[in-house]
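Where a number appears in this text, it was derived from the coordinates with a stated rule and is not lab data. Remember, it's a predicted structure, so these values are computed and weren't measured experimentally. Cβ atoms are built from the backbone, for glycine too; each structure is taken alone.
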Structure P
Amino acid sequence: MQFSASQIAPIISGVIEGDPSVLVSNFGKIESAQSGDLAFLANPKYESFAYTTKASILLVASDFTPKQPVSSTLIRVDDPYAALAQLMQLVEQESAPCLQGISEKAHIATDAELGEEVYVAPFAVIEAGAKIGRGCQIHPFAYVGRGVTLGEGTTIYPHVTLYHGVQIGARCIIHAGAVLGADGFGFAPEAEGYRKIPQLGSVVVEDDVEIGANTCVDRAVMDNTIIRRGVKLDNLIQIAHNCQVGEHTVMASQVGLAGSSNIGSWCRFGGQVGIGGHITIGDRVEMGGQTGVISNVPEGATLMGSPGMSLREAMRNFVIQPKLPDMYRRLQALEKELAALKEQLV
């Protein structure tokens, strides 16, 4: 498929600067794009490539002021990254195969309810009482447990496991190997070992959530573990029992939430962030990679380090830490000198 700048600009509310008839058929990174590619500039540190790129079309911010000549046709938009995402989604929709139909090799309980235009692949399993919404896609080897509900247009990729009673909203994407509704980690210590605490709650995932490959969301002891609408979870994340994750929060790989932690809306967590149990995180909190949190965090905070501290304090600590061995040696030398001086005075 080929598109001209004049066709692309109205879709993303862009303003063309250059040849409106130039054609593109692919996306490319600004540093390596070739003729016929569409690239974008969102991060100022890549600006130098704007003057050397071979991309036919370059998405830039509305206020971008070139310091050198640019050979690409520019399309100016409010947010180049968001505009690129919009275009890529359109291309994906146009090029994605239309999957429909129910394979004879799938196992579907007789009382399971399947909506219209559903795709169920070979070797998928749908247990008793499950309700599958219109337009859902269930890929090979996915397991949909008894009483599970899937909202309209939700996609379940291969080897996903949805334990009994899990509720998933509309337009969600659950990537390969994710497990939703496994038992939370609950054991009561006794003299002879540990007694398992039954996990009698479930997992609720609201609309427009995306959950990455091999991520685990545990069922609650009582009530529900809840992932609110618009949340985006990367691969290899652990959400423990009775946690709540607020609307439109995003988490990078290997984030771990201990039990009953409550995360606000529009938060952003870097990779390997760890949240202690029974902790409340306010709305719009940002945490750098490997931040460790052991107490409640107020709305709007930005944390780094372990234990988590303000960004400014963390940066000071990062500067000081490499100097600690030398400071320790100097302190030892000063203590020896002080001890010698005391002996002379005696």
Structure Q
Amino acid sequence: MEETDFAAHLTAVMTGSALTMLIGVGHRTGLFAAAAGGPATSAGLAARAGLEERYVREWLGAMVTGGIFTYDDGEYAFPPSHAKFLLGETASNLMPSLLTLSAFTGILPELERAFAEGGGVPRSAYGPHLEALGAKTGDSWKHIYREHLVDGFFGAVPGLTERLAAGVRVLDLGCGTGNAIAVAAEAFPASRFTGVDINPGVVGQARENTAHLPNAEFAVGDAAELAGEFDVITAFDAVHDQDRPDVVLRRIRGALAPDGLFFMVDTNFSADVARNVGHPLAALCYSISLMYCTTTSLAEGGAALGAMWGTEKARELLADAGFRHVEVLGSPRPQNCVYACRP
């Protein structure tokens, strides 16, 4: 890349970072919701949102020149084709991811200390920063599950939805607040769903979220100490975050019925950085991996696979755990793939 091109590239990076911060401002102050009501002058939008016009005007300048709003004859507009990516209870809404990414900047001093001294940033350190910026890490996946879990993710594995409809014992590993089980238990009432997570707080939320579903239950537990027998075990974007993924995968293999299926959704990248060059989501996923996945594992003395562990490493660990039949299938999201793993 030529010097002038690289300078332009860096300028674009800085612009994106600044706009990400201002998008968060727009969310928390209600400006995006107010702007969805139709075109307005800066004074009109400020009145609509109950804010100071001078601040709103400068914010709107950034939104217009940043390609998020349009401007015509003194009025600012938030096109519906743009609004769907920043508002609404849909999988298209990127706001939860943008807020989470902004919140990660709060742990940077601890991350930089770990660069020099080793160790990592514990998961507990993230909570205050997420709360301060109104970020909830499970929100983006919640919408994705609602729209894509049954037909998109489960539908990628031939025969799986039919099996779930007939009734099987399902375990969701690293269930979080139970968003996947909430969708699956309602879609497949004949199956029994059990969620396990090491965090008591999110397990409590999961129970509240699924209190109306008689075929859903949750328990606090460590994936490395998994026991019982299940027909289907699922893990959504969770295995690479485990401190001992090799142990967890062996436990999963041991907990599967003889004809069972381990259904793993994880990142769809290569372990070789050279093969990820040019992928439009690679730099973002490496960044998130460093700021969360890798350092939280190192904080616990874990393997620190990171989100970019790659399909090659995943296949290797799955084979070592005793899965002789592994298919890697496409998913509704380009950054994820589905592993259908059988003994």
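Summary of values
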read-out: For 95, 74, 31 (Cα extents along the principal axes in Å, calculated) the corresponding structure among P, Q; value: P
read-out: Which of P, Q leads on relative contact order in percent (Cα under 8 Å, 6 or more apart), largest value; value: Q
read-out: Value 2.5, calculated as distance in nm of label points 7 Å out along Cα→Cβ at positions 124 and 212, assigned to which of P, Q; value: P
read-out: Structure from which 0.90 was derived, FRET efficiency 1/(1 + (r/R0)^6) of positions 236 and 324 (r between Cβ atoms, R0 = 35 Å, to 0.05), options P, Q; value: Q
read-out: For helix-only ellipticity at 222 nm (-39500 (n - 2.57) for each DSSP H run of 4 or more, over all residues; to 500) computed as -13000, the structure of P, Q it came from; value: Q
read-out: Ranking P, Q by mean count of other Cβ atoms within 10 Å over residues 36-43, the structure that comes out highest; value: P
